[in-house]
Structure P
Amino acid sequence: MLRRGVFFWHRDLDLILDDWASGRGLFLYTGRASSLGMHIGHLIPFMLARWFQEKFAVNVYIEITDDEKFLRNPEYTLEETAMWAYDNIFDIIAVGFDPDKTFIFQDTEYIRNIYPLVIKIAKKVNFSEVSATFGLRPSINIGAIFYPAIQLAPTMFEHRRCLIPAGIDQDPYWRLQRDIAGSLGYHKAAQIHSKFLPPLTGPEGKMSSSIPESAVYLSDNPKTVERKVMRHAFSGGQPTVELQRKLGANLEIDVPYQWLYYFLEEDDSKIKRLGEDYASGRILTGEVKQLLVEKLNSFLEQNRDRRENARELVDVFKYNGALAKRM
């Protein structure tokens with residue numbers, strides 16, 4: 001994902017590497033706004049965070065923002081977002097984090113532990129800054145105005161530099177953090193941001209949990225995955241076999257190829273060769289879609305197995321982790 005530009009942008013990654021090389025250390029932070037069912041795109045920042053944890057042997061803090069989801073969505077109840085949070089945690093654990101170096105916390109459960117830090121942050125950020133940064137209207141509830149202080153808090157859980165793997169849409173939070181971190185005695189957070197995995201239905205935008213045909217959920221069975229890819233995956237190939245053989249596919253708009261670019265784990269020469277063959281017309285759209293179905297179902301099968309094992313570990317990550325003592 002780094003070589004292929006899935007994670008395409010960073011801020012202060014060079015300082016993170018300097019801190020690690022010099023022995024000053026670092027820690028990782030990422031998070032999840034709970035929802036009914038995670039799709040495959042949601043895992044991308046967690047996959048990189050786990051890889052960084054393995055390479056650097058550092059702590060990871062994972063915030064589950066059931067409060068934000070409740071505050072930003074008038075139709076959701078707090079009971080619903082809390083329930084979804086608990087379910088989402090299984091899928092996050094299944095990514096493979098080290099239980100001795102990972103703390104997963106749910107905002108509504110741990111707010112009392114972090115509240116002193118949260119109000120110190122809140123005192124440094126005024127209404128105008130939050131309103132301008134997030135485009136909040138005066139009619140928004142006051143909880144949504146206060147919430148950013150909660151999301152900034154984990155960047156200050158340790159007196160070392162924090163690295164945040166996340167989607168690019170989260171950058172406004174970290175710009176606020178960098179404005180106030182020094183005044184509170186903490187480092188400015190570093191970030192590395194990913195592109196959005198495009199929705200199945202087209203090359204623009206991002207997948208949505210509320211639009212089932214746009215996403216492959218982690219809970220989808222093999223037949224559902226095949227149906228979604230074959231029926232809904234937007235193709236850059238030609239409408240007939242003859243034209244495809246003659247003109248080839250447009251890789252820039254072909255969603256199956258783009259998904260394989262994210263998830264085809266073999267060496268880069270294989271994805272390059274696939275692209276060349278598809279663009280030249282040597283292979284057809286149906287073949288690319290079938291390859292994607294196979295890769296997705298293999299990935300999801302492994303995830304389901306790890307998710308079942310995660311049920312036995314959830315209390316370790318949420319309650320018994322050594323890092324909880326820091327909170």
Structure Q
Amino acid sequence: MPTVMIVDDSAYVRFVLKDRFKRRGWEAVGVSSGEEAVRQCSLLHPDLVTMDVLMPNMDGIQTLKAIRSWWDGPIIMVSQATQGGQDMTWRALEAGASDFVGKPSPQEPLDQVIAQIIEKYEVLHRPFSGKPMLTAHPKRSSSAASARVVVIGASTGGPKAVGQVLRQLKAPWAAPVVIVQHMPPNFTASLAQRLSQIIGMPVRESPLTPEIWTWDPGQIILARGGYHLRMNENGLWSEPGARVHGVIPAIDPAALDGVRIFGHEMCLAILTGMGEDGAEAAYQCHQAGGQVIVQDPTTAVVWGMPQSVLNKKAADLVGNLDEIGAWINEVIHYGKPLS
């Protein structure tokens with residue numbers, strides 16, 4: 001049976017997480033500090049490490065970096081929905097954490113958090129299948145020259161991947177960019193702020209209904225965590241709803257709205273992530289004459305979502321993050337020289 005090492009300075013959190021993992025057939029070991037985690041990881045060689053972000057003395061990032069210097073197994077951060085917890089979560093992902101989950105809350109009950117951790121663990125160990133037809137240097141097609149919106153979808157590994165793609169964008173541009181990242185409530189505002197710092201231009205969290213933001217060619221909008229992003233001819237907003245593909249926000253609701261509104265004038269990029277979210281929208285976008293690009297398996301943390309698009313024969317291009325960013329940069333400038 002697999003072994004998980006739970007790193008948290010709270011004895012109560014260690015107890016409840018160990019209990020839930022054991023009920024699911026796991027061996028579980030609790031560790032109370034970063035220093036002890038570094039020692040125990042070298043002795044136990046666990047299958048999975050869950051790590052608190054905020055800990056005294058040696059915090060989650062310092063512990064992560066120490067373990068990552070010699071161990072490349074899955075490390076999932078368990079993050080508090082506080083400003084400090086969120087900021088350190090993005091730093092942890094940039095430092096090599098596999099993914100993160102929010103700490104249990106009324107919106108994300110304990111058993112649901114455990115299920116998310118185990119699902120992430122399983123998919124991180126699942127190799128991709130199939131042989132994608134890689135395009136070495138993606139180019140904007142002639143039909144993409146009339147793009148009116150770009151939608152980027154991502155899940156596991158997405159925050160870091162999205163940041164790398166957005167670094168390629170050069171202002172000003174002519175088409176809005178909409179990002180749907182699978183993420184729990186209360187985290188997307190700080191992610192938007194983090195992305196803004198990384199790329200040096202504003203990234204805004206989508207507004208809650210009944211507020212609606214009209215289409216602005218130069219905007220970058222990140223879907224609000226815990227709500228679905230929706231679009232119509234007048235603009236975009238976020239609203240409550242049922243989970244789609246087990247997540248909220250989901251890519252398909254937003255991107256399918258985009259296909260209905262913009263048709264062949266929409267471009268869709270599907271980045272790293274598990275599951276099939278975005279595949280139906282990609283198929284509909286491709287059928288409508290829009291452009292679809294997916295991340296290649298060599299650079300994706302998890303290749304489930306890009307692979308599901310290829311399985312539907314809906315991808316026009318496959319590329320790494322720098323190639324995807326360069327392609328989107330061409331799309332949003334309509335192929336015109338940058339000013």
Any idea which of P, Q comes out highest on FRET efficiency 1/(1 + (r/R0)^6) of positions 59 and 163 (r between Cβ atoms, R0 = 25 Å, to 0.05)? P
Could you figure out which one of P, Q the value -11000 for helix-only ellipticity at 222 nm (-39500 (n - 2.57) for each DSSP H run of 4 or more, over all residues; to 500) was computed from? Q
When mean count of other Cβ atoms within 10 Å over residues 75-82 is computed for each of P, Q, the largest belongs to: Q
Thinking of P, Q, which structure, once Cα Rg over 2.2 N^0.38 Å, for residues 27-186 alone is computed, gives back 1.01? P
Kindly point out which one of P, Q the value 15 was derived from, the read-out being relative contact order in percent (Cα under 8 Å, 6 or more apart). Q
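Computed from the coordinates by the stated procedures, all read-outs in this text should not be read as laboratory data. Please read all numbers here as calculations on a predicted model, not as lab measurements. Cβ atoms are built from the backbone, for glycine too; each structure is taken alone.
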